[in-house]
Structure P
Amino acid sequence: MDHWLLPLLLVYFVIGLVVYRRTDTAALASHVESRLLAAPTVLVLEYVFFGVVTFWPLWLALRRAR
């Protein structure tokens, strides 16, 4: 069963990358940046990227709820 774990994780993160490329994250990044006065834009964009790629099922569920 362990030999299936790495391919499943790779597929999960590839799907996350596709979701990130297909959805607009600019609104989330600008909202987070406006709340954090001292955070540089590049840092906020990195965290939004890693958040969407890692938690893409939650991201899609939240986007559908809006």
Structure Q
Amino acid sequence: MKTFKHFPKNVTCPLCRTNKDKPCVLVGIDDTSEGNIEEAIPIHVDCIELRYNKELNLFYQKGI
């Protein structure tokens, strides 16, 4: 996953609801792809708290 040093000034992170200038990643948005292109939203790296459920074999975002 490619990270970026700066968060875009005109966008808000959907997890923390700020646009603080911190490292971020782009996360693809479901049902927006056409060929090799899809829409994505930037999210602060330190906002992502992934968890894994062995029974369901599922990764999920920890609630904030």
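Each value in this text was obtained by applying a stated rule to the coordinates, not by laboratory testing. Treat the numbers as computed from the prediction; the structure is a model and nothing was measured.
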helix-only ellipticity at 222 nm (-39500 (n - 2.57) for each DSSP H run of 4 or more, over all residues; to 500) was computed and gave -25000; which structure, P, Q, did it come from?
-> P
Origin of the derived value 27 (relative contact order in percent (Cα under 8 Å, 6 or more apart); candidates P, Q) | Q
